[in-house]
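Q: In the part that follows, the structures are each spelled out as structure tokens.
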Structure 1
Amino acid sequence: MTLNTDDQIILDSIAKWLARDVAPHAMRMEHDDTYPTDMVAQMKDLGLFGAVIAPEWGGLGLSASLYARIVTMISEEWMSLTGIFNSHLMMAMCVEKYGTEAQKKHFLPRFCTGELRGGVGLTEPDAGTDLQGIRTRAVKDGDHYIINGTKTWITNGIEGNCFSLLVKTDPSADPPRRGMSLFIVEKGPGFTVSRKLEKLGYKGIDSAELVFDNYRVPAANLIGGVEGKGFHQTVGGLELGRINVAARGVGIASRALKESVRYAQQRKTFGKPIAQHQAIQLKLGEMATRTEAARLLVESAARAYDEGRRCDMEAGMAKYFASEAAVENSLEAMRIHGGYGYSKEFIIERLYRDAPLMTIGEGTNEMQRIIIARQLIERNPA
């Protein structure tokens, strides 16, 4: 990707913010699982909540390619922060790509400022990767719908106030996806947060269980205004989400590599830096190659997205490979650091805890491989 002057200014601003306001506090806040309220306010000022939303609605209108670079940069410092605006932007993209003009005018400017901030409500206790298995139901009642059901593992569930919610409006539809619809829902009577979910990593950001008990939402909040389009709309939003997760994987893999290269030149054994031992050199060589390959796959997926091409295969490849690179690099970094890698005083143990989420979030890597294979066959018929 070739950067123009404006792109470089944005990246420089993000770098300065990370060095000044994130790096000095990330370790402590992550260990304490403290929500980064001040950083969220700073991200609003930087325009990150409108990063990829078109300027006509008040957003920055960034390309997916530049957005992915920003996500990688932030993930190198504190990956959790990227989830706060990524889930929000996935919601926003569903409105911008599929919403009515009235919905765009009502929601998008408020999404850009962060006045309305939230995420996507897809996963349920008995339905994750298989979205067609959801049970949350919306029943038409005059000019409203009444929603009942439970969503779980919802990013921004506690701190957010607005979500795109996938429901079934026709449970008897065959196949089930034809009976699914997507709504924009704001918190109010009948919409409660039952609990915060504790996690191995991905600390600081809230993941919650949301309960809908006879919650009433205006029919005007049905994205696109037509029932039965929710599955397609959700899949469209997930493309950007998978590019984001892939970019996060690159960030984790890259930070693990940088820390390992530095430490390997400082730590000595048998009278010389461990970087001079062939065993360590082999690890560093593999880590560097994985990181660069992951970065190139993310760039390829982002470029396809920017060109308006279908990119579920490219995004799946990037997400699959980059997330596995993050897991492998974080483990190798821990081995290179030895006991220090296992210590909470160093960032390595955090990278090691954060990395596995990338293999699960926005669709498991097992599902990514199936998507890749199916697209490969569809694009290359015999």
Structure 2
Amino acid sequence: MLMIPGPTPVPEKVLLAMAKHPIGHRSGEFSKIIAELTENLKWLHQTQNDVLMLTASGTGAMEAAIINFLSPGDRVLVGNNGKFGERWAKLAKAFGVAVEEITSQWGQPLSVEDFRSKLQSDTEKTIKAVIITHSETSTGVLNDLEAINKAVKEHGKALIIVDAVTSLGACNVPVDLWGLDVVASGSQKGYMIPPGLGFVSVSSKAWQAYKNAKIPRFYLDLGKYKKATDENSSPFTPPINLMYGLQAALQMQKEEGLEAIFTRHQKATTATREAMKALCLPLFASDDAASPAITAVAPTSVEAEKVRSLMKKRFDIVLAGGQDHLSGKIFRMGHLGFVCPRDILAAIAALEATLIELGDTTVSPGAGVAAAARVLIQ
């Protein structure tokens, strides 16, 4: 039972769709599937912009976001308050982009004022892009994308480039309403399918930057993907069976509706956090900056890795650990994608039993399940 930020559980309907025999990716039948996928991806992104499908992980989509719209030496601001913000900085530096990092302590959200101050002081308009991670799953923090984006819009020239890998399909990311230029995401998160597909939405402003971008590109050249997508095709061989799964998953999401999807994730997040409080387990991120994808816990009465080990051994439930300097200090419980109230309650009950077996005397048996249930039945 996967209770991690990705890969996330896959619905049976999606698994069965992927079990079908592949068809030719240049056939008329497959063109119809691409047309449907494109329409539904735009619905999920709340955009009329191009939404392009790549045979890649979320990191591949992130790389595409760098190499298609920037040039060596371009000045960019990168938000870094966790593992994936750090990855943005490494990616951009690898291609010779001039990175200025705006950092916050891991577990704290990025400072909107730090971005606003940098952008306002850029009177020569030399900042080409602001790059941030929306949901920082290494720490369980949701950064204030809307507010940071407003500061970017006031600047007027810079692009906003977003890692929405664990926020798209989990919380509101209205691409057109906010005017987001480049949004990258990956299939194994809120999309509810296995890893292997990356997605990039591209605004008209970003396409203008594409014309002047100088970083070499070939397989991840988004111009090729736009041309092919406009013809209901793909520039290279796509993962046909994954796209069968995506077709089924997007149909499920449309049937549920965006508001219901967002409400479901918010309930799962709140229920998990309330359970942790009832079990006297310290939360690593504050309630007002809680990621809809995972809840990070920094236990003091038991060891985080012992919790993870025993949860898997006793109950076959997998939790995520801490990364880098947080290794062994936190565990992370995922509640993203195809995770239902039954999963939340089962995981919390198993956690209670695990804490008791590890000798945590602060546990009041049933308190965590009761706290989660109170939220989930509302």
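Q: Hey, mean count of other Cβ atoms within 10 Å over residues 40-47 derived from one of 1, 2 reads 16.8; which structure?
A: Values: 1: 16.8; 2: 19.5.
Derived from the structure labelled 1.
Q: Match the computed value 17.5 of mean count of other Cβ atoms within 10 Å over residues 8-15 to one of the structures 1, 2, and report its label.
A: Working through the options, I get structure 2.
Q: Taking mean projected area of the Cα convex hull in nm², for residues 96-143 alone for each of 1, 2, which is largest?
A: Working: 1: 5.1; 2: 3.9.
If we compare mean projected area of the Cα convex hull in nm², for residues 96-143 alone over 1, 2, the biggest value is for 1.
Q: Next question. Which structure, out of 1, 2, was relative contact order in percent (Cα under 8 Å, 6 or more apart) calculated from, if the result is 23? Spell out each step's value before the answer.
A: Details: 1: 16; 2: 23.
Working through the options, I get structure 2.
Q: For structures 1, 2, calculate distance in nm of label points 7 Å out along Cα→Cβ at positions 64 and 200 and state which one comes out highest. Working shown, then result.
A: On the way: 1: 2.9; 2: 0.6.
For this comparison of distance in nm of label points 7 Å out along Cα→Cβ at positions 64 and 200, the top structure is 1.
Q: Right, something else. The value 18.0 for mean projected area of the Cα convex hull in nm² was derived from one model only; which of 1, 2 is it? Before the final figure, lay out each step's value.
A: Numbers: 1: 20.2; 2: 18.0.
Label of the source structure: 2.
Q: Any idea which of 1, 2 comes out highest on mean count of other Cβ atoms within 10 Å over residues 208-215?
A: Details: 1: 19.2; 2: 15.0.
Answer by largest value of mean count of other Cβ atoms within 10 Å over residues 208-215: 1.
Q: From which structure (1, 2) was helix-only ellipticity at 222 nm (-39500 (n - 2.57) for each DSSP H run of 4 or more, over all residues; to 500) calculated, if the value obtained is -13500?
A: Values: 1: -18000; 2: -13500.
This figure was derived from 2.
No value in this document is a laboratory result; all are computed from the given coordinates. Please read these numbers as outputs of a predicted model, since none were measured by experiment. Cβ atoms are built from the backbone, for glycine too; each structure is taken alone.
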